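Below are structures written as structure tokens.
Quick note: the coordinates plus some simple rules give every number you see, no bench work behind them. Everything quoted here is computed from the prediction, not taken from an experiment. Cβ atoms are built from the backbone, for glycine too; each structure is taken alone.
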Structure P
Amino acid sequence: MTEAPAPTGVQTSLMRVMGVGFSIALAFGNTIGVGILRLPGSVAAALQDPVLIIAVWAIGGIYAILGAVSVAELAAMTPLSGGFYVFARRAFGPRIGFAVGWNDWLATSVTCAYVSLTAVDFLGALAPPVAAHPQLAAIGLILAFTGFNWLGVRTGGAVQNLVSGLVGLLLVGLAAACFVLPPPPGALGGAVAGAPAAPVRLAAGLVSGLIVALRTVLVTYDGWYGAIYMSEETVNPGRSLPRAVIGCAALVMSLYLLINLGFLHALPMSQLITSKLPAADVAARIFPAGGATFVTVVSLLTVLGLLNAMILCAPRVIYALARDSARARGLLQVGKGGAPQAATAVSVGVAILLVLSGSLEQLVAVAAVFFVMNFVFSYSALFMLRYREPHAERPFRAWAFPVSTGVVLLGSCVFLVLTAREDPRSALIAAGLLLVSQPAYSWANRAVRS
């Protein structure tokens, strides 16, 4: 009984060619979504006070930076592609690591499918014939971006740099344009007319509004960790990865604060708290004849950036799982350009099947549970490795540990409990898939006959 060898004569090593700029672009594309264009209205409705609104977005950014600081230590000391899997495996062993990696891969593949269909919604608004065949159009988008990444990691990285750069420029431009407009009556004017002052409302139940707003904001910040999926392909990972994950969290925080300040300046509070898409309302003031089109284009670009990020990230997880297994070595095939082509084919194939399934909403809810679990395992891994490997080489050490990591671990546990209480069905499905991963682990790591 022996381990199955990698295919003879086939390249199986990833290429370390990507710099910190790409890592930030990947993390940025993995974070920025349509949420920042529509959720400021939800946060405003929960708080109804400009100071509290900006404070909550700032708190969310600080929380993301604390999480990034903790993940930065893990990424720098374990610079292997595969995302959260490599941290869990090192800290808790191969069986638990496999469960984390398996479910992270499934969640990322589900996200890829869902995002492709979301992109078709926006594309259909610009080109109505596309909307007539949403599944075919979504598959076409997946295959198109897969084609770019199939050519090599540099090509896929260039696409990510381009899309993320365009999204960043357009969002900064939208926020800056808000300050050119004269503020309408009621903009930045404090709480909604007729509402009690903030201290009174705090005593009357503002805590509930703060919790709702914080949860909304934290979801919008999710994704800053995108660079860890390609750690092995990053030049000088000990320095580049901490800069990428912390830099992305700080960059996104600055952008979100700027956007919210702009919306508060350009829209009266009474309109902001009832708006389903504040970016569209702002754009309508800036571009009366083309505001809706502008927001649709920005929305489309954000989801395309996320789609490309998912096509980059998902194969790296299953590639890492295959490298540590006995039976899946065939998934280690890497193309001349450095793309893990076999793992990409499997991941994209699963995403396409999910698109054809026609029912992704439940799977997306389950994927959200998995992503929160990833945080719990990762922050716990940092505590475990600090205890078990105190003298391990750490090119970067988490600032203010253990307080910083303790805060985000506690927050992730609370968030996981709240998610399970609100959506017990998705939590049960997630738990079931965790259990199913164990027979899969046993099969993947069973020795093969020579």
Structure Q
Amino acid sequence: MRILFADDETSIQELMRIELPRLGYEATVCPDGRTAVAALERTAYDCVIVDLDMPGVGGLEVIARVRDTAPDTETVIITGKSSLESAVMAVRQGVFDYLTKPCKLAEIQAVLERVRKKRELTARLRALESRVRRAEGSGRMVGGSAGLEKIRRLVERVAVSESNVLIRGETGTGKELVARAIHEASPRAARPLVAVNCGSLPEHLVESELFGHRRGAFTGADEHRAGLFEVADGGTLFLDEIGELPKALQPRLLRALESGEIRRVGDNQSHIVDVRVVCATHRSLEEMAAAGEFRDDLLFRINTFEVTIPPLRERREDIPELVQHFVRHARPQTPAATAVATDEVLAVLTAHHWPGNIRELANVIEHALVLCDDLPLQIDHLPARLGIVPSRAATGASALSPRSETEAVPKAEGTRSNSRPESLRELEMRAIIEGLDRNNGNKARTAEELGISLKTLYNKLHQLQESK
């Protein structure tokens, strides 16, 4: 580490010039505060150690300059005239430690070792935050269609408010991305955004996940645990697929939204949290409320402001830009002038119906990139499920084109004939099988994409097995 040491005692200056380098530090030793301030303007330091009482510019003035010019630099005060008042002033300045003279070299070494460990942890935390940001992506919405521009304007207006927001849209349209955009444009952007899919939580654990629990509250509760409301305190809680929240827990969520009070499972004491809630759903909550599956008062509370995301098939003009975004995100070293996909590929992707919306498009691009060594993406890099079949141009030359939605689906030998239309059951089963293929056999993700419960998916698969 690079250390700046300032003290007006000559003997201490000489000692530090010898001992700090011996301990492995790069040291700059100054005889007074004015010299220390000048050194700060020339060089960045990991830690600044200053005598509190120096003629001219005192130690607290040096520390104030550090706070202004290098807020990440740690500061330590060393003084022979310790007092409660000076200690309080040092704490207010945010000093890392406070040593009184005469102090041993081992004490200074111990303080510097703690400074080193703190800076290492800070660097690791920042690296981790950077990785998380890259993995999650920002709240930037890609595309320039009229539908997306409308959403951007709505996000700008609602983000600065404290209103609860309900985001509606089909599965895979990017509801969490819109929630992230709202959070990042809000005054809460520096605080956490905590996202949870209500349909992915086991019913018996939903209450504990949202509100936390006390140790011993139920079997397996071996320690106190904060719920997601507490984790998101000061920030935003995104409740995806809010329609899957069990009816028994809806009153507790309503109370938390109305009063800001939450209570851990097994606890008698309530806690106040400051959380903005953004919800999302692909279901009609109004129909669920009419059927008694969702509380009317909760629906009124969560949809103070609504944002509806159009499906990808209604904003096809955004597909080329989305393709470029996914490719460059996966291969960030790609030169700006490089075409990421051929015109043929873009034509096929733009013509596809995209029942899985942007999530399906991202999956297709990931598939293509596995097969593609060098850009641009070619037709043969696309997955077969897009239905690309040979077609003949008027000149007789062969080409590849996307199959229209009304064109017959080629079947492997041993399957049903194309002489009759598929039954509803067959269409349903094909959608499930294709969904499992898209999601590499992940049943929970497939059920979410198809808009059905995991239990329903298992029942359908059981029926399929019995029919064979």
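Worth a mention:
- Read-out relative contact order in percent (Cα under 8 Å, 6 or more apart), computed value 36, structure in P, Q: P
- Origin of the value 4.3, where distance in nm of label points 7 Å out along Cα→Cβ at positions 50 and 370 was derived from one of P, Q: P
- Structures P, Q, by mean count of other Cβ atoms within 10 Å over residues 242-249: label with the highest value: P
- Looking at FRET efficiency 1/(1 + (r/R0)^6) of positions 90 and 362 (r between Cβ atoms, R0 = 41 Å, to 0.05) for structures P, Q, the greatest value goes to P.
- Each of P, Q could give helix-only ellipticity at 222 nm (-39500 (n - 2.57) for each DSSP H run of 4 or more, over all residues; to 500), but the derived value -24500 comes from P.
- Computed 1.12 for Rg/Rh (Cα atoms, Kirkwood Rh) - originating structure among P, Q: Q
- Structure from which 158 was derived, volume of the Cα convex hull per residue in Å³, for residues 114-273 alone, options P, Q: Q
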